[in-house]
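**Q** Structures follow.
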Structure I
Amino acid sequence: MNLLYIGGTGNISAASVRLALDQGHQVTLLNRGQRAPDRLGIPDSPRLRRLQADIRDEAATAAALSGLTFDAVANFIAFVPADIERDLRLFTGRCAQYFFISSASAYEKPLRHPFITESHPLKNPFWEYSRNKIACEEALTRAWRESDFPAIIVRPSLTYDTVWPVALGGWNDFTLIDRIRRGGEIIVHDGGTSLWTVTHSEDFARGFNGLLGDTTALGHAFHITSDEVLTWNQIYTLLAEAAGAPPRLVPIPSDFLAARDPHLRGGLLGDKAHSALFDNTKIKRFVPGFQARIPFHQGVRRTLAWFEADPARQTVIPALNQALDAHLAAWRQTTALHPWPLFSIE
């Protein structure tokens, strides 16, 4: 197959690119060229072509794509409806499948039922990111219904490879590992007992790539996650065990943290503060044999090894440490004055 990845060198997409090359596909990467593909293990290959253009520059992208058609296009970096409107102009008549990478955070929050299928309602009053993803999905669904645009929607949940799949403490930096190794306290939202699913990018890729070329998937939405279920206490404890130090977990309510820092509102109240268990029956029906193979206790050690392979990846952010310490101090001051209801999320 002839595939186009918009992005293709990110935490989620790189694993799909690597697998596509292993499967013998022709792969084109369209991005700004700011990340070297080999940084994420994407090998040089005669079947790999790189086009340098900023997808946000429609004219430059159209010029880069001039005369090219694809069996499938996958956009990993579309976030707002204007991105979809642009892609409809660029790719109508140019591809047999168009994959939009949405987000499982689009599912209704707060959840009325923790077992999620693809038919679960989409509604997130807490997070603009999720509302924009929902709006993108709606635009694509209209295009599929009204003009047969070959849209397929994919909703990853918390997917990791070169990032830390945590709620607080860092993402693509080394601050959290450094803090654990120094014996610092780690904030776990609420009591750390809510249930969550983290998915390694290579497992996501196995499901995602299985949809490539399957035109029966057109018009459908899929989430692709692991079936492993962990509490947040377990997630942080396994991460600390990989780092080689005991965790010092301090539970703090999500709404307390969100009140102190509105930037946390979406990721906590709009996502990780709620138990979420994903029913993967649909992706397994479309991709027979799909199964997530990498348990978190193994995957997190892979992520740690990736960071430790290059000192340049081991950035510690002082402002992040300061913010965590400030949350801890404020929480202790508050609880010293009056008790706080630990589970008070509305």
Structure II
Amino acid sequence: MSEIRVGVIGFGYMGKLHVEAYARVSGARVAAIADPNETAISAGARHYADYRELLASNVDAVSVCVPTHLHCQITLEALAASKHVLLEKPIAVNLEEADRMLEAARRAGKTLFVGMTHRFYPELREAKRLLDEGSIGQIVLCRDSILEHFGFLQSPPWYLDKRLAGGGTVLTSGIHLVDRLQWFTGQNITHVAGQAGNPYFGASVEDAAQMQLHFRSGLAGQVTFAWMREPHPLVCDLELIGTKGSLIVHTWKGYELHTAQGSTVKNFYDKEPHPQKVLVGVTGEVEEFLGSIRERRAPFPSAQESTEALKVVMTFYKAARSGGLESMEGMNP
């Protein structure tokens, strides 16, 4: 396939990273950017104030980097215009919208890929390889966490509005954690319980939550989420405890492997600013997106897998409301 012409819809924090990521890979060019802001320009890219004008242009694919409540409509229009779509996570604000998008991609015969950056960070990929090689044996327990100072990356106000974001820290940040737990364990989640609140901002979405997960094999997992008001070091740690040792991934840092044979600590980053670390994952997902288009195959992970992570989050919200243990069954759109 010749050079893939790409349009980027939304030129905020993530849109800018997408443009930079495409510039790092061969065989693709950002030909157009759609954003109401007239300053949304990039060298060699045409600017459109209306994304529909971009969709009417000759681009082959689009990156959709807009608030979550706009994902479904723009994606449906892009697929109807015969464009491949790379969509920022989460796929949608609810399962009904996600199902419509999956079906539209099937009908159009186009790639729909949800950018799950954690699948492409080197510290997570190497840790997954070590796990698959049996370094810690069979997983006995797993837990994950993300504690972040809300606003350290100029978090937009719409993150705190349920109508626009669909949910708070569990959906916007934590969907990565749900996805990577299923990826690392290789198991589906069957039941979910937990609690959610908004002690930091009192907004319409949760900014602190605790999730309990039950996997098909009986494995148990726990996830902690917080968008903290006051400055706090960024924590995003995945811990896997196995029959032969433990593996801890410090996202955007490295990992620790502890077994009877000794301990290994490996760091992948030095003093890069956080956006440059995120760019590593965005570049990985862009490469995977373009590869899936050229090779006419499903991307990794598939949009269906990303929807499964959304299903877990939606089941968690149901559990937080009921105060009980909720089954993943019956949560189909």
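Please treat every number below as a calculation from the coordinates, not as lab data. Given the structure is predicted, the values throughout are model-derived calculations rather than measurements. Cβ atoms are built from the backbone, for glycine too; each structure is taken alone.
**Q** One of I, II was used to compute mean count of other Cβ atoms within 10 Å over residues 244-251, and the result was 20.4. Which label is that?
**A** II
**Q** Among the shown structures I, II, from which was the value 0.35 of FRET efficiency 1/(1 + (r/R0)^6) of positions 148 and 276 (r between Cβ atoms, R0 = 30 Å, to 0.05) calculated?
**A** The value was obtained from structure I.
**Q** With FRET efficiency 1/(1 + (r/R0)^6) of positions 4 and 220 (r between Cβ atoms, R0 = 25 Å, to 0.05) computed per structure, which member of I, II shows the largest figure? Don't jump to the answer; show the numbers that get you there.
**A** Numbers: I: 0.80; II: 0.05.
Checked I, II; max of FRET efficiency 1/(1 + (r/R0)^6) of positions 4 and 220 (r between Cβ atoms, R0 = 25 Å, to 0.05) sits with I.
**Q** Please compute FRET efficiency 1/(1 + (r/R0)^6) of positions 260 and 292 (r between Cβ atoms, R0 = 41 Å, to 0.05) for structures I, II and give me the label with the greatest value.
**A** I
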